[in-house]
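Presented below are the structures under discussion, each in the form of structure tokens.
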Structure I
Amino acid sequence: MKRTTAALAGIGAATLVLAGCTAEPDTSAGTAEEISIVVAQYSTGTEGYWKEIIADFNKQYPDVKVDLQVLDWGNLNPTVNTLIQTKQYPDILNITNYQDYASAGLLYRADEVLSKDVIDDLLPAFKANGEMDGELYGIPFIASANVMYYNVDLLEQAGVEVPTTFDELLAACDAVKKLPGDVATYALSLGATGGTGTAAAWVFAGGGELYEDGQWTIDSDTNVDTFQYLQDLAAAGCTQPNPGQTNTGDGTWPLFAQGKAAMVYAPLGNVPGFMDPVRDAGLKVEATTHPTNNGAKPSILGIQDNLMAFKKPGNQKLVQELLGRFYAADQYAAIAKTEGLFPLTQSALAVSLADPDLGLTQDDVDLLNSARFYPNQPGWAAANARLKSDIGLAVVPGADVKQVLTAIQDAAVAG
């Protein structure tokens with residue numbers, strides 16, 4: 001499947017303005033005559049996809065006008081902030097951050113606008129990521145996921161199994177370094193592009209957290225140990241040179257496609273920027289989770305965009321009807337072809353699995369169910385910016401890892 005992972009990353013960086021917007025809307029009026037939908041443009045097919053749903057909706061509700069706004073990435077966040085500030089709330093909004101709106105009492109709970117069958121059909125990990133105080137407000141919309149790919153032939157030539165622990169990765173390095181051609185065991189990308197995702201994947205693999213029990217934990221002892229391990233990995237020649245300055249798309253991915261790296265962090269599925277060169281080179285590759293430490297449960301990094309429904313007079317039934325059409329299995333599964341991203345219900349994934357053109361496998365679905373996520377907390381945007389600029393410093397030979405991580409955590413705390 002072709003997946004637009006960069007688009008997902010962009011939608012999550014919104015700065016949401018809610019000053020003066022804490023009064024809960026009155027929804028007691030009759031039926032609205034117009035409803036609005038504001039969504040991000042993931043591809044050239046986005047508008048047509050939604051218009052198909054709206055056309056079906058208007059067969060039952062011909063007198064209801066549906067105002068659809070499909071906004072590019074440069075206009076999405078400013079437009080949404082303006083709508084919220086002026087209290088011109090959309091009925092349905094597609095963005096990542098829902099917590100601010102839910103805290104202000106502006107959103108319906110999912111069970112007020114979705115059937116129980118649809119809610120129960122959502123992938124558990126992604127549903128949990130849309131919950132606040134035990135209630136689902138951020139309705140899972142679409143996702144991408146990032147995993148560890150490995151070159152099957154290189155590991156076989158080195159005589160090693162796919163490493164599942166930190167110690168096994170070090171042992172595999174000793175064997176891979178003996179291969180001809182100066183092959184990196186793991187292509188490590190901690191540069192400005194891809195560094196945040198790579199860092200988060202390794203944090204979770206090392207048994208750490210970025211935020212836990214109401215506190216930022218970026219500079220925890222566990223995380224310091226993980227990045228010291230990565231620094232040592234680089235110093236031992238198990239990565240490519242200068243991993244702290246290496247990006248994904250123009251660095252580690254080409255290295256992997258050239259057969260110069262045995263393992264790499266990359267998006268799950270048939271993302272053209274990563275997978276096309278790999279296929280062109282005729283490489284045999286497989287996806288899996290990163291090696292773990294400290295008893296961590298194997299996981300992948302999920303990036304999720306949500307839908308949310310705003311409380312407005314007379315709109316509840318109409319929102320229910322629109323979302324019911326969107327989440328119908330065949331209709332929802334079509335988003336995989338339209339946008340190249342994963343639908344997030346079991347039934348839609350089953351439809352996608354049956355479509356040979358998508359190349360989706362049960363292994364992909366199993367990996368999706370292990371997804372972990374960036375913190376949905378105030379301060380993450382600041383932490384993300386500092387991670388992009390500074391996380392590579394943690395693997396510079398002799399660097400004080402604790403100092404690097406504390407600076408990033410301080411940025412998160414300051415917001």
Structure II
Amino acid sequence: MEEKDKKQQIIIKICCFIASFVLWLYISNVENPIRTYKLGRVPVQFINKDALENSKLTLIPGEKYYVDLNLKGPVSKVYSVKLKQFKLVVDLEKYALKQGENKVPVEIREMPEGISIVNDNNLWVKIKVDSLEEKSVPIKISLYGKVKEGFHALKPISKQKFAKVIGPSTYVNKVNQVIGKCNVKNSDLDFEMQVPLKAVDSMGNIVENVNISPDFVKTKIDIKKKKLVKININTIGDANNLNIKSIVAVPDSVEIAGDNNIINNINSIDTETINLNDIKNNEINVKLILPKGVFVTNNISTIKINLQFNESIITKDINNIDISLKNESNDYIAKLEQNTVFIRVSGKESTINNLTSEDIDCYIDLKSLQEGEYNVPINVKLPNGVSNIVIKPEQVKVIIKKKVLEDNNGD
């Protein structure tokens with residue numbers, strides 16, 4: 001019994017639904033009542049942008065503008081409208097716009113028949129306008145990729161050195177230069193190509209929303225044979241007479257590039273001539289003399305020359321060096337007629353300049369000497385690398401007396 005009631009309820013619900021649908025079809029297609037309907041985010045187009053550019057102005061790129069339309073009409077039409085059936089425009093030629101935000105009316109150019117727009121007199125958008133800027137910036141072409149082994153790509157050559165960047169000042173003012181990149185992977189021959197240009201800021205970030213003129217630049221890339229060669233140091237003057245020990249180039253070799261018929265005949269690169277008589281320092285910079293059509297791959301034009309000099313032998317006079325006594329007997333008292341000595345020494349300049357009297361040991365040896373007077377030679381002990389040329393006096397008089405013992409009783 002319950003199962004039968006459930007089936008009857010389902011049948012009743014289905015009949016009600018069918019009846020409602022039939023009634024809706026009747027009202028929509030026969031009665032077709034008037035209804036209102038809100039169509040949201042209808043896009044707005046802009047025409048006559050040239051008029052804005054003639055005033056040195058432009059729309060901020062990337063901005064999208066929309067309005068909402070309140071539609072009125074038969075149900076069958078207002079509920080079936082599509083966004084593409086509407087054409088809403090702002091005619092930029094009609095208004096005196098300024099930099100910044102501007103509120104402008106929206107015109108309805110196309111719409112479906114049989115409906116009306118209730119708010120057609122109140123359609124406005126706020127548009128952002130910027131000044132139109134133009135400036136000239138340098139073009140920088142770089143290379144990427146590795147050329148074929150044994151070859152080198154020279155700096156790319158382009159007749160066009162500058163490009164114009166045009167667009168909203170907000171973006172143009174960010175542009176530092178325009179760049180292009182050439183792929184030289186596996187190249188072993190010269191070639192030309194049209195390189196696309198992109199605007200970048202001072203940090204190398206791409207700046208969008210600007211126009212570049214020209215946007216391509218014709219560029220020539222020379223691919224040359226490379227070779228490692230020694231550096232030949234050209235000098236005038238006698239190194240031996242000038243006490244020069246060695247002359248070394250840093251680096252002592254360079255990698256060069258050029259056409260095969262030139263490179264194959266080069267085994268070294270000369271420096272400019274160095275006059276050794278004019279050398280004042282241990283290190284100098286000199287230019288490389290490159291044959292025509294030959295380039296250094298790391299773009300250096302000068303190298304360092306290191307010079308080592310043999311040290312000069314100099315002399316030095318040292319006065320008032322104390323004379324010490326060695327092997328003095330405990331039974332005797334020795335007294336020198338003179339307590340200091342003069343010495344002249346020689347040696348390498350760096351050693352002699354740092355030498356002081358404290359570094360020299362002058363002494364006399366009293367070993368085996370008894371009471372009496374003696375002329376004793378002065379011995380001199382010098383640091384390594386120092387020679388004794390003169391000593392004055394060479395001998396010194398010494399008087400040796402026996403110590404007198406005092407009587408404990410006072411006798």
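Among candidates I, II, the computation of relative contact order in percent (Cα under 8 Å, 6 or more apart) that gave 27 used structure I. With distance in nm of label points 7 Å out along Cα→Cβ at positions 92 and 172 computed per structure, which member of I, II shows the largest figure? When distance in nm of label points 7 Å out along Cα→Cβ at positions 92 and 172 is calculated for I, II, structure I comes out on top. Between structures I, II, the calculation of mean projected area of the Cα convex hull in nm² yields its largest number for II. Starting from the value 0.00: which structure in I, II was FRET efficiency 1/(1 + (r/R0)^6) of positions 252 and 380 (r between Cβ atoms, R0 = 25 Å, to 0.05) calculated from? Structure II accounts for this read-out.
If helix-only ellipticity at 222 nm (-39500 (n - 2.57) for each DSSP H run of 4 or more, over all residues; to 500) is calculated from each of I, II, which structure is the one that comes out at -12000? Matching structure: I. Here semi-axes √(5λ) of the Cα gyration tensor in Å, for residues 212-363 alone was derived from just one of the structures I, II, and that gives 64, 17, 13; the source is II.
Where a number appears in this text, it was derived from the coordinates with a stated rule and is not lab data. On a predicted model such as this, the values are computed, not experimentally measured, just so you know. Cβ atoms are built from the backbone, for glycine too; each structure is taken alone.
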